[in-house]
Structure P
Amino acid sequence: MVTTLRKPSSAQTILNGEVHNWYRLRLGYSDHLVSDLLAEFKLEPGDILLDPFCGSGTSLVECMKKGIDSVGIDANPSSCFAAKVKTNWHVSSNSLLVLLDEVEASFRRYLRRPSSLSHDPTFTYLKDAGMIERGWISYEPLMQSLAIKQAICGLRTSKKYVHALLLALLAEVVEGASNVKFGPELYCSSPRRNFDVLAGFVDRVETMAFDLKTVKKIPGYGIAKVLYGDSRRCRAVLSNHGALFSAVICSPPYPAEHDYTRNARLELAFLEAVRNRETLRAIKKAMIRSHTKGIYKGDRDEKFVLRNKTIHSIASKLERIVSHKEYGFARLYPKVVLEYFGGMKRHLLSLQFVLHPGAHCAYVVGDQGSYLGVHIPTAKILAELVEEAGFKLTDIRKWRTRWSSTAGHGIDEHFVLFRKPEKQGNSCPR
């Protein structure tokens, strides 16, 4: 077994929400959790950490604060964008504030161009997708947000400053200007019509500038790299990286009806990463299959778990239940289970090739009961797949219990802790 969690390091005591709070994913984990695991794994400068499902970069930022280099992978363009901005500390606080003044000065001018705003690709997508009609964001805050977006994109400056300002805008759109709420699923609340988007945006940029001054005081902070890619193909995505990794800390998608692209749809629209169904489908196809709206005809990851009895027992149980259901998505539940765990097995097999012998790994996953009440012990099954893929399981540790409105009871989340053996035996994937 691994040692118990240590007390957070002094660096974490000094630096809490700095940078992390620029933009957070609703389904992400805390920076304190990462800090504790880095201490438990005894990682230090010279080690390199991999987060193959990096989201908005929580693990990467925490590594930077402790002088540890890291690499993150994610298949969601908005997550990659956020993680890249949050790990680029080569941004001058003073220059950022000067550019903020320019955006404030030109905001009204852009707002007086309704024709230009209504032809903006972001507005076009939100309108065509029915998101404005369904109340994701009200017209007035949307026009303000688009005016800020166009003012930012009209600046004569380098991309790193444009991207930093755009991230502040994304965070303000989702958390302030829009009508979306998370509970944990996304839903639309009462409309916000008289909302001052500019004021919230200004506050976020000023916080960015202050945080940058703070973190730059860290002697020898780490360097992070963010890659867009499919983590089921870690070896290929990391083919140009070269060095092997000392550890992995991550939280992959859970097998539930969480459409991770839906939760980030506003961000994807403002980044113009999604313009139609085809561009959205391309993003989903690069992700592990974790929900029924992300299953496609050519999916074949289930072949990686053909011999796992636990997974096939759950799939068979779901098959029996859904055979009496008339609505289409329920019939895909067995397929999601097979494809999800098949994708995770495929990921683990690929992971073997990029880790140092003895490398520590921590995966945060949650059990599920959202598929017609059938319990899916995600941590237990992942532990089986870990050993099938040639790793050594060291612990399954309960992290917390969260309430599931779908299941109607508490759902446990765990760490699955394992290591790559020092000497690889016959279990090593060929």
Structure Q
Amino acid sequence: MVNIPTLVAPSSRTWLGVAREASTGTATLPTNTIPLDKSQYEVEDMPHYLEDLAIRGSMSHRFADVLGVDDASFSFGGPMYGDVWGYFLDNVFGDLSTTGTSPANGTTLALAAAQAGTAVTVHSASGYSSASTVQIDSGSIAEVVVLTNVTGTVLTFGNNPLRFAHNNAATVTTVTGPYTHTFAVLNQSGGVSGVAGAQPPTHSLTDWTSLTANVQARTYPAACVGSLDITGNSEGLLMGKVSGNTWLSVPASTIPTNTTTFTAPLPAWRTTLSVGGTAVNYSGEYSIAIKRELGVYWTAENQQTPYIIARGDLDATGANKYTVPSNEDPLQWMLTSNQQQLQIVVNNGLSGTSQLQYTFNMTFMDIIKTKPVRSGVLVGYDAEYRTRANTTDVGGSGGLGQMTVQLINNIATY
């Protein structure tokens, strides 16, 4: 008799969930789903086995594989959606400021608020209630939180610890979407939520396959992004690819919920690219490579899990294909000007809470290579560039940065 399986797991039904961790390595159920290309959806547990190759008077090679330390890796790719990919940007950059629209119920802080705090005291809580979306402060240290409780003049937001410290009398308002998020490299010594060493937040990645007993999914905690590659071809979609390391996976704590927004991806033809403040209309393709140095450290603490997956320097490089030039400006930028500002803006053409827009800003771009290409009907230029650390492409944590990414959408917090 033929054995027919009682359960199969179609790969097209799998999905990836993401959630910011309140504490590094604490497996957290997903709050959002990130759609991916099936061919670029890879997670892998990596226990490190130690070989026993000591000779024993026998013509055999290996006598044991001893389980050593462990970690896991991930690599995801697909359209770079204008909402949920903010989680990956937050993970790789770490410095995030957010402002909302339609401010109302204006008040001020009655007491200074410390970084990593989960409540603030205001002079008046009139107009504030649980689930209110609230902006604290302004400029590069503005942040948006969602209230979980209001008691007297104390506003609590347990799921959104403060990223920055705020002075007494800082402005506080209720806000609505769209929200403008600015990502920059984290430089403050306290790191995100007060964690020492300028470390960005970590995230839990949940892989739903239906194969895990009882809960149908596995969670990969302490995810750290090591690279984020962005490409735009005028004939295709804005695309992203992200990779990095996590702790070894564990079964999800319960069956996770698939929370997909069904936001439409961004067509790359909706890009405005400018060099030195002047729009360039003849770039057919562009790419940005954001690289974050990762170090996976294990220690003698009677644990197989990494002691820390540490984030080091952030670098940003890229390339532009000028496919229809009418002069040799791309060559002259390298030969004479070299250092230029590069700004790439991609939007969906909508407004209000339906607006989705990325602005990739590199104030100091050094063009290191420009060559003529004749592979098409017309002569073009292929250019490569590197970014330079500067005091403009930074956020509320100050210091020096390579670039910033501004994202406009209807998500209040990351």
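Where does the value 11.4 come from, among P, Q, when mean count of other Cβ atoms within 10 Å over residues 187-194 is the thing being computed? The structure behind it is P. The greatest value of distance in nm of label points 7 Å out along Cα→Cβ at positions 323 and 355 among structures P, Q is that of P.
For helix-only ellipticity at 222 nm (-39500 (n - 2.57) for each DSSP H run of 4 or more, over all residues; to 500), the calculated result is -12500, so let me know which of P, Q that is. Clearly, the read-out refers to P.
Bear in mind that the values in this text are calculations on the coordinates, not laboratory data. Please read all numbers here as calculations on a predicted model, not as lab measurements. Cβ atoms are built from the backbone, for glycine too; each structure is taken alone.
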